[in-house]
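Nothing in this text is a laboratory measurement; each read-out follows from the coordinates by a stated rule. Computed from a predicted model, the values in this text were never measured in an experiment. Cβ atoms are built from the backbone, for glycine too; each structure is taken alone.
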Structure 1
Amino acid sequence: MAARFTILFLCLTLALIANLCLGETCVDPITALKTAFSGKGELAAVLNEIRIPRLLSAMLTGIYLSLSGYLLQKLSRNYLADPYLTGVSSGAALGVAAALLLGLELSLVPLIAIIGGISTSTTVIVLSRRSATGHGGTHGLSITRLLLAGIALSAVAQAAINLMMHIFGTQSMSQGLNLWLMGGLSGRTWSELLPPLLYSIPALAVALFSGKQLRLLSLGEETAAALGLNVGRAQLIILAAAVMLTASATSIAGLVGFVGLIAPYLARQIFKGSESVQIVSVLAIGAVLTLFADLAARTLIAAQELPLGSLMAVLGGPFFIYLLAGIDRVSESSEEA
């Protein structure tokens, strides 16, 4: 286990160094660190005002989405739950689009994203639980209804965004919002990074210290209640944390899918252990995924940047199909009726 964690954090360190040093201007790690700390010269400005905020944005996006996916999977007791697939990301994106088109202050954007995410996630959870309780009193959420409701609400949210852009947005604003919705971290600054970071602190605390509750919930609602857990309150708090993490990531990077699906899966396969071990490995793997994906987005094609969301979809789409096809069983609960 220790060797695996060592390799993982070496990968994270490599990803951070590569994002700092590689780009239109390449620099060796020692020079990059010395220049960044000195704060002098054009290269220092590039590192401190462009690359460091961007790599931190990529890392936080990966951490938020992977932890959110892990929490959603634990709550629903299946391995196909993902912020992107369950409609949470689309609801948050709708909130961000509304905030931007209405010209609200930048510091309010994550809060509006949280409100949008809560609205869609609540609707998805209600629809999923109604279906699940219809199968002989089965506890938990129906994966079929969860995905269908998420897809439907994502379509509604996207249609609402398009209508708002058509009615309220100028051509330049609509074009910029479309690029943002494709997912990406180009031009991220410290001022754009700090508000979602502040909003996410309570959610991060819940995620990092909810191991016991998640372990009890994984046993089923009746068993968890019999062992003394206030199931309703625990589910509400953990769901709120997942939504806040997704909303924070969406306000930073736009719509970036499948990180919350891939990172928890890899953590379960590589780091088998307690919930605390899983959580630490999930957030590290999520950070590595988005750091390398963003590096590829800005370096694969010279003088052109690829959408981060599209790159993750190219990787995550086939991965989701693989899981959905049943090559590797993804349900943590018993097979649905």
Structure 2
Amino acid sequence: MGIVLVTGSAGLIGSEAVRFFCERDFVVVGIDNDLRRVFFGADASTQWNRQRLQELYGDQYIHYSLDIRDNEAMGQLFSTYGSDIDLIIHTAAQPSHDWAAKEPFTDFTVNANGTLVLLENTRHYCPEAVFIFCSTNKVYGDNPNLLPLIECERRWEIDPSHRFKNGIDETMSVDACKHSLFGASKLAADVLVQEYGRYFGIKTAAFRGGCLTGPSHSGTELHGFLSYLMKCTMTGNHYSIYGYKGKQVRDNIHSYDLVNAFYHFYQQPRVGEVYNIGGSRFSNCSMLEAIDLCQTITGKKLDWSYQETNRIGDHIWWIGDISKFKGHYPEWDLTYSVPDILTEIFNQNSSRWL
């Protein structure tokens, strides 16, 4: 059985991938240098998660504290394992709109250049491997905000006669809109992943996620919606809502369901694919609805305030249409709803946060 290489291996999706594949008897090579701590501060450090993975899986999980932008270091690592690498799951990223605007060079080099480094090393050392990229719905910029939206009591909704009533599919344009610098750097990487598939014939896929979530998220104010919201509700920390009356809607996919989708793609890979992936109509909520759920689960009242100005490039309503992926991989399905996700975040982090 070959090696699975995971970047961002101590983060939310990366650590889920480590657990998923280790428990299926793969050897997993992880790359994570805890840049999340640099981006968002000590509370966002993934060091605790890395230690937990090493304790759980021992020699089956091989960790490298390297920077994916370092082509020489990546070349040495790829040459070490070579054609034994069967699968690359690339989750490492700078993930915040607001942070990207503070340091555009760092954001772009991590998200775009780092992805290029990984793709080139894949092409040279393990061209038969499957390459999966954690892209984002932010590649569509603010185009979703041009949809005919209706204000309801607790959320925004789309006009039920619109073709995207079941969710936004991959035909939405990524062009001529405001992305935020984060959205632009991730779009550059997304196009590179497609191109290495279409031009070089590598088995690549870009999964354009909605809100990715789960109990292993080191959530902070700038990134990690449900995790950070539950943490604030549990600890009494203040939470701020930015714009859209708190009625903005997100679909939320549990990290297990996402990695399981990766596994299905790995077993029957395609070339140069893009998929919208998220909670779809099965698992979504508005900010106000999520606050209600957190308060119910914890039995505590959240200390929150509202600021009228929304974050630049932020979506008012995002529910992804996952029918393309389900059409290609009909045996895969979502298993976690929003209440399931929030309950698990609460139960698994009580000892860490309280």
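Descriptive notes on the structure:
- Structure (1, 2) behind the derived value 4.0 of distance in nm of label points 7 Å out along Cα→Cβ at positions 9 and 281: 2
- Calculating mean count of other Cβ atoms within 10 Å over residues 65-72 for structures 1, 2 picks out 1 as the one with the greatest value.
- Highest-scoring label, criterion being mean count of other Cβ atoms within 10 Å over residues 25-32, among 1, 2: 2
- Which entry (1, 2) yields the derived value 0.60 for FRET efficiency 1/(1 + (r/R0)^6) of positions 145 and 313 (r between Cβ atoms, R0 = 25 Å, to 0.05): 1
- Ranking 1, 2 by FRET efficiency 1/(1 + (r/R0)^6) of positions 33 and 209 (r between Cβ atoms, R0 = 35 Å, to 0.05), the structure that comes out highest: 2
- Structures 1, 2 were shown, and distance in nm of label points 7 Å out along Cα→Cβ at positions 49 and 265 at 4.2 was computed from 1.
- For helix-only ellipticity at 222 nm (-39500 (n - 2.57) for each DSSP H run of 4 or more, over all residues; to 500) computed as -12000, the structure of 1, 2 it came from: 2
- semi-axes √(5λ) of the Cα gyration tensor in Å, for residues 193-240 alone from the coordinates reads 27, 9, 7; which among 1, 2: 1
- Which of 1, 2 yields 30 [relative contact order in percent (Cα under 8 Å, 6 or more apart), calculated]: 1
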